[in-house]
1. Out of P, Q, which has the highest value for FRET efficiency 1/(1 + (r/R0)^6) of positions 120 and 224 (r between Cβ atoms, R0 = 25 Å, to 0.05)?
2. Suppose mean count of other Cβ atoms within 10 Å over residues 128-135 works out to 16.4; of P, Q, which structure was it derived from?
3. Suppose you compute Cα extents along the principal axes in Å for every structure in P, Q: which one lands on 49, 45, 36?
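Bear in mind that the values in this text are calculations on the coordinates, not laboratory data. As the structure is a prediction and not an experimental result, all values here were calculated from the model. Cβ atoms are built from the backbone, for glycine too; each structure is taken alone.
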Structure P
Amino acid sequence: MNVERREKLYEGKAKIVYATSRPDMVVQYFKDDATAFNALKRGTIVGKGVVNNRMSAALFTRLGRAGVPTHYLGTLSDREMLCRRLEIIKIEAIVRNVVAGSLAKRTGLEEGTPIKQPVVELYLKSDPLGDPMLNDDHVRMLGLATPAELLWLRRTALRINTVLRPFLKTRGLLLVDFKLEFGRSGRKLYLGDEISPDTCRLWDVKTREKLDKDRFRRDLGGVEEAYQEVFRRVVGTPA
């Protein structure tokens with residue numbers, strides 16, 4: 001597809017979004033910059049942008065084959081992805097299969113406790129406010145999404161989980177939890193953003209070794225090696 005990259009539209013903590021010669025398309029550029037705790041901790045994970053771009057492309061392709069509409073249109077380079085331009089819904093949906101992170105702190109349950117039925121949590125996408133948790137009434141009060149959109153969002157988040165969880169398990173990866181973002185294009189809704197070790201908690205199925213951004217958050221070391229290991233298992237080629 002002959003699409004020309006143009007001016008920068010937005011730069012976030014992990015990606016830069018560029019306009020293109022097509023008004024309905026954008027380019028996502030994946031950076032090596034790493035942040036945690038709402039950008040209070042900053043650093044660099046060498047090669048992260050390549051891993052996240054190519055792994056996201058592989059998982060978006062798999063989800064597309066399963067009937068999940070995504071913004072992914074193609075891979076332009078190791079760090080660039082062509083995407084459908086979306087009006088992003090200011091809600092982050094987190095699907096949890098195993099107790100970890102903030103859920104352990106909020107509930108007192110031990111990290112690693114399996115969850116019988118996956119939990120979907122909603123958070124306001126707002127760095128200045130620290131991404132606070134929302135319930136459906138808050139979503140309605142803030143006008144973030146219609147009831148029908150919210151129902152679709154929850155159902156699609158769980159559907160994505162049913163696709164990715166068994167797939168990753170065959171690669172020796174336990175999908176502990178993961179963050180999703182969605183957006184609108186016309187009257188249709190799509191999965192956006194990325195699916196990567198930045199946005200997923202991924203543990204080795206047998207050893208429970210953390211192979212995700214928690215290695216950066218918790219100063220566990222071996223961050224680059226963990227990202228490369230996840231990439232090797234999911235995509236199967238060196239990043």
Structure Q
Amino acid sequence: MTVTGWEALRHWGEGVARIEPLTGGVANDVWTVRLGEQIAVARLGSRSAADLAWETELLIYLDHKGLVVPVPIPTLEGRLFAGGLVVMKYLEGKPPETKADWCRVADTLRQLHQLTQGWPQRPGWRSSTDLLKEDTGTKINLGKMPAEGVARCRAAWTRLLGLPTGVVHGNPTNPANIRMTQDRVALLDWDESHVDVTALDLALPHNAADLDEGALEIATQASAAWEAAVCWDDDYAIRRLGEVKAV
């Protein structure tokens with residue numbers, strides 16, 4: 001019988017135990033766990049096996065290429081996830097605070113984008129430019145948004161056509177998703193990562209990606225539209241939609 005939920009921790013060993021919950025996300029239940037002598041992070045969610053395979057294989061690849069990411073820790077049988085549960089390396093550090101910190105984040109994101117040109121789309125997902133014609137993709141359902149809001153989002157995404165694509169982190173402006181030391185920048189929480197126009201990742205605080213005025217406006221508008229669509233229709237989504245220019 002397949003073991004699901006937190007009981008799936010047994011796949012990593014009988015002695016694995018949850019320690020305390022971590023805050024920040026709403027889509028998953030995330031805890032620190034003790035794995036032998038090691039502290040790790042365990043994330044339990046409702047993603048499909050194909051979705052989790054895409055994410056965990058991406059993280060393994062990025063780790064091999066030198067990016068600092070929460071590398072999946074295999075089960076005793078060598079699987080990268082089990083029963084909707086992923087156990088990952090715990091990464092120390094502090095969130096970005098200064099413009100210089102955010103510039104280092106921008107450099108790391110550009111490495112991610114360069115390393116993943118031509119990467120296949122996450123199963124079940126749509127990019128922002130796909131949504132110019134499609135109505136649904138994973139957590140997005142444009143049919144639930146007001147028609148005028150959809151028109152504004154699509155107008156913002158139309159401006160992305162022809163721009164470079166790759167894997168985007170999906171939520172890099174949240175300082176809780178970044179852990180920095182003097183030597184490296186670690187990107188956490190890849191639950192929203194997918195293939196899209198890379199400009200979506202670059203509407204950063206302080207314009208840390210050093211975009212010119214036009215490129216910054218395109219990235220900022222497209223990012224606001226994306227977050228409005230993904231989160232619709234909570235207060236945050238409504239506020240983000242309010243930042244997207246009327247058609």
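1. By FRET efficiency 1/(1 + (r/R0)^6) of positions 120 and 224 (r between Cβ atoms, R0 = 25 Å, to 0.05), the leading structure of P, Q is Q.
2. Of the options listed, only Q reproduces it.
3. Values: P: 49, 45, 36; Q: 57, 43, 34.
The value was obtained from structure P.
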